[in-house]
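Multiple structures are listed underneath, in structure tokens.
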Structure P
Amino acid sequence: MDLIKTPSNHGWQVKFLMRFRDVLLVLDAEDKMMVEKVLKENMGTTWDKKMKYGLNSIWKQVKRRVREPCSLFTQLKTLFLTFGPMKCSVTGSALFYHVAWNQVANILHSVNLGHIYDPPDVVLYMKMGIDKYGLQKYDCLRGTNSLEGGIHGHMIKKFGSYGAGPALTDNPLAEFNM
């Protein structure tokens, strides 16, 4: 979802990203229903309010899958053609500029080739226990791999900056290997 670069100060950026997420990912109906019930009974709130203000907790309790390529292509194309030319009320610029339109074309091409979907026989969620309301918690295996927070995160702390030269790079790597 980060492939399309849009201006962070554009008035339509947040709405576009939320809609992009909703087109790309289909929520598991049973998980959503269980979360809605808990939100209403235990927290006195609704799904929509929680989506606005407490997103991260919901994603840990609801599985999602990427739509099938034929449906995804049509919906993404409509989304991009709708939001891309929308003007910001402050800057007057469109949400997508020429680079973003190239990125959109690449995404649509990848969807058309069938490269963006969740294979039906691949498990993408690990059960991580039950929360205090009895809801299943999940860890999504889609996207960032375990190296990002493990080895790579450790190495970034060692370097302190990305501007290290060869001599400075060699020492932390040698220490890590030992």
Structure Q
Amino acid sequence: MTAEVKPTPVHDDTARLAGIASTGSVAALRAARADAARYTQGSFDALFDPGATRLSLEERFAAASYAAALSAAPEAARAYRERLLALGSSAQSAIAALEGFISGGVAHAHAADTDVRLAAILTHTHALATLTPNPEKSALLRVKQAALTTPEIVALSQLVAFVTYQVRVVAALRALEASA
């Protein structure tokens, strides 16, 4: 009995980030492991579903872009930033905070023009996506003080974990594509 090969998802953000061809040996490998591609895209869809959590899409895309930047994945950081920009004028404060954190790190959390909630979200993102803890105050304490609920903190933590996973999958797919 042969295993059924399920097609890869129609929308495959990870393959798009990796820039892999829709045909060829890497595409065939992904097709043979279609569940992995489908579950990865399903995770993306769930994490960025507008109604999935009380975290706004602006907050989620800012955190995703920052997590990708911290993971040394500039293309992924740019892709998430573009999604943030596509949200329009409501995203302007998130874009400003994101740019401040990318250029100045967690020290930007104290900038006068940074929203306290967004600063806490990006500080927590930094703590999860790096091995450098914030010695001043725990990132978890910051998100609690910024009135994030436990489900919001869990959703944010899942999002950061997903993005750091995704950038590693993208790197692996690029390496496979380059050697094919």
Structure R
Amino acid sequence: MGTLSYTATISVDGYAADADGDFQWSAPDGEVFDFHVERMAKVSTEILGRKAYLLMRYWEQEPADEQWTEAEHEFARRWQGLDIIAASSTLTAAELAPAHRLVPHLDLDEIRRIVEDADGEVEIFGPTVAADAIRAGMVQDFGIFVVPKVVGGGLRALPDDVRLDLELAEHRVFGNGTAYLHYTAAGTR
């Protein structure tokens, strides 16, 4: 049985994307990217919404017009080894990579089944996809990367109507000012 985690990169004012839907301001530098590569070693399963899934397809194959760094190759290798689940009512099976699974409607029972069947950490990625699991108290670990930017509005990283008691398990500040905060749900450590 696995555990459920939620990872988000956010602005200081709590947004995962700005009012225009842009999140390029949150792109990691080399040091933060290396940390992402390291933390992916614990992840066995990834649940993504449509937008995040289509974005992360980038890691399926090195683009012909680019040359990945060693860290990018390692991230891609780890990414390709995950059980990838796309939660979307608008994606079709034809749009998925062959080994990936489509869940047209991701409800709490389906999330429970995914976590029960997983061998390690199940990372649910994206504020919209994760919202119901966060509200239900199913998320045990929160990995929040706080970028030193204020964007003034947009897509909130956490649902507005949630109250949780969290315990700080780990923290780190990177050279570019990004802070990583790892919290666990109270009583799960």
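Consider the structures P, Q, R: one of them gives -7000 for helix-only ellipticity at 222 nm (-39500 (n - 2.57) for each DSSP H run of 4 or more, over all residues; to 500) as calculated from the coordinates. Say which.
Details: P: -14500; Q: -21000; R: -7000.
Comparing all candidates, it corresponds to R.
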request  = Rank structures P, Q, R by relative contact order in percent (Cα under 8 Å, 6 or more apart) and report only the one at the top, that is, the highest.
outcome  = R
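From P, Q, R, which structure was Cα extents along the principal axes in Å = 60, 33, 30 calculated on? If you can, show how the numbers build up before the last one.
Values: P: 54, 47, 38; Q: 60, 33, 30; R: 41, 39, 33.
The read-out was computed on structure Q.
Computed from the coordinates by the stated procedures, all read-outs in this text should not be read as laboratory data. Computed from a predicted structure; not experimentally measured.
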